[in-house]
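A.B. asks: What follows is a set of structures to go through.
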Structure 1
Amino acid sequence: MKMYDLIIIGAGPAGITAGIYAKNFGMKFLLIGEKMGGLINSAYKIENYPGIFGVTGKELTEKFNGHLNHLNIVSNKERIENIIKKGDIFEIITGENEYQAKSIILAFGTEIKKLDIKNIEQFENKGVYYRAGDNALLFKNKTVAIIGGANCAVMGAVMIVEEAKKVYLIYRKDKLRADDIWVKRIEELKNVEIIYNANIVEVKGKDDLEKIILDNGDELKIDNLVIEAGFMPNNVLIKDLGVSIDEKGYIIVDKAQKTNIEGVFAAGDITTNSNEFRQIITAAAEGSTAVLGVFNFLSKK
């Protein structure tokens, strides 16, 4: 079985950046990820990444992938099934292969948070969708409701308006917490109605979704519901490793992105670093920092 200095698990901004820096450091490494770019593929527009703006998430992913190709870095598209620590060595088991490494960087990010709404599973893909960016063309001339008040929800509403007849943005608090640039945009749109201090408690319909029930007693007739309620850490793979997590499930790391387990580093949205400001740019920064941490770790062995 081939031995690597480092295996990077996850091909989002953190993992991709880690791969670029591992190449620069001359490491013998492997980058494994199920989906190149991760969740950024669903971003409507990127407006806050220096030098690259006004592009979709998929377009930014293409640029990232181009950078990897330029450096002859191969990303293995495989699903990780288990990570086992045996002494000083880590075994990475996928559905197709087994790998060994002296160190690992966990960069598998977060997953979409689902909500406790009555009948919600019954209408998934029958009017109920997760993430606007993946489904925008379905909403042409439709009445759509979006749950959420952060960047993803507001950006999704701005994007959907280009196709939809009417958009409701439903948020449980009294003020949106998206960046000002997106709040200003949505406030200028005439066919978007923001409903504050409300939660959806039930969805109804026959074969497909027809209406939603709010906890303020209102009922809204809609064609589609998009849930943009945030994310939760994807930490299933680390439970057997003994990696420390916080009360929300995010991996606790130090300033070098090192976890409590020798040889295990973490970067990106899955960690507690960057003041919990989970952005593409902070994920990339953590990815590069993690590689420096790995380099220093391996140099002492």
Structure 2
Amino acid sequence: MDSKRLDLNLLVTLEALLVEQNVTKAAARLNLSQPAVSAQLSRLRIEFDDPLLIPAQRGMTPTAKAIELLDPLRRALDQVRATVALHRNFDPAKAELTVTIACTDYLQAAVVKPLVVELRTRAPGVRVALRNLDMPQLEAQMARGDVDLALMTPAVAPPSLRTRHLFDERYVLIGRRDHPRLRRKISVAQFAQLEHVIVSLRGADFVTPVDNALAALGHKRNVVLSAATFLFVPEIVAGSDFVALVPERLVQDRGDRLLLVEPPFPVEGFAVGMVWHERGHGHGGQRWLREAIVSMINSGTGERINRAKTRPDRRVGR
């Protein structure tokens, strides 16, 4: 592309086309007519010497070059937008805003709960509406504005949505502090013999990937309860001889009632990130909230590391 003849509007159109993969939808997003967007696509094909988008059964399919262009193009346009956006002066202390967040029950407890408490001090006019994460409907919900932000594993998000990594979660084994058979270090065999609570998001499953890993080691754990939600697990474990593998952030502040132990074999964790739609990317309030979540997570990670160093009685197996 000849930079001397560079038309920024063409690049904005290209971004919309690559995200929507449909001329009609891109035109609606840009508030342009379909013929105007088609004409700009023709110019872009000439400038880049590439078809960029190829007609498909539904919409259009980006070429290899178009896929390579999307991320750097977004970053460049974001810098331009950030420079000229008037709403960069968003004042959280005075603003009134409602943000809808979709996530699982675990992330409601681990991330949204401390977020809402922090917002009462930093942004008292910002309200949070919670929705359960509905993966098949998420993209449509965000396009309609029904959901502003999702907290989830970013790798499984629809490719048209924006993502940002927040943290990597790991699993810990929990039991009540005076559990008769749970020790700081246990063997795989001892682990398997304990009475386990597992979480089945689909409901009623008694086998998870952990059981497959155990089977490869020649063991089978004793699962006595399949729960439908993580929020139920710490309470029942604290009042019984049951144990459970749970995400660490769910129980990191319950050391007074629960014993947290490192699993005796590798248990794969998962990534947690933020996912949002292009329609809310430049919104000053939503951008501020996303940055507030990142700041809170980073601060919380540091506090958790410091607690682990200064409180050896927390008994997290290492």
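A.B. asks: Give the label, chosen from 1, 2, of the structure having the highest value of mean count of other Cβ atoms within 10 Å over residues 33-40.
C.D. replies: When mean count of other Cβ atoms within 10 Å over residues 33-40 is calculated for 1, 2, structure 1 comes out on top.
A.B. asks: FRET efficiency 1/(1 + (r/R0)^6) of positions 73 and 257 (r between Cβ atoms, R0 = 30 Å, to 0.05) was computed and gave 0.05; which structure, 1, 2, did it come from?
C.D. replies: It was calculated from structure 2.
A.B. asks: Looking at structures 1, 2, which one was distance in nm of label points 7 Å out along Cα→Cβ at positions 57 and 105 calculated from, given that it came out as 2.1?
C.D. replies: 1
A.B. asks: Thinking only about distance in nm of label points 7 Å out along Cα→Cβ at positions 49 and 233, which of 1, 2 has the largest value?
C.D. replies: 2
A.B. asks: Further, regarding this structure: If percent of Cα pairs over 23 Å apart is computed to be 58, which of 1, 2 is the source?
C.D. replies: Corresponding structure: 1.
A.B. asks: Moving to a separate point now. Can you say which of 1, 2 returns 2.1 when distance in nm of label points 7 Å out along Cα→Cβ at positions 41 and 249 is computed?
C.D. replies: The correct label is 1.
A.B. asks: Quick check: -12500 is what I get for helix-only ellipticity at 222 nm (-39500 (n - 2.57) for each DSSP H run of 4 or more, over all residues; to 500), calculated from one of 1, 2. Which structure matches? Walk me through the numbers before you get to the answer.
C.D. replies: Details: 1: -6500; 2: -12500.
Checking each candidate, the match is 2.
Rule-based calculations on the coordinates, nothing more; no lab input. Because the structure is predicted, anything quoted here is derived from the model rather than measured. Cβ atoms are built from the backbone, for glycine too; each structure is taken alone.
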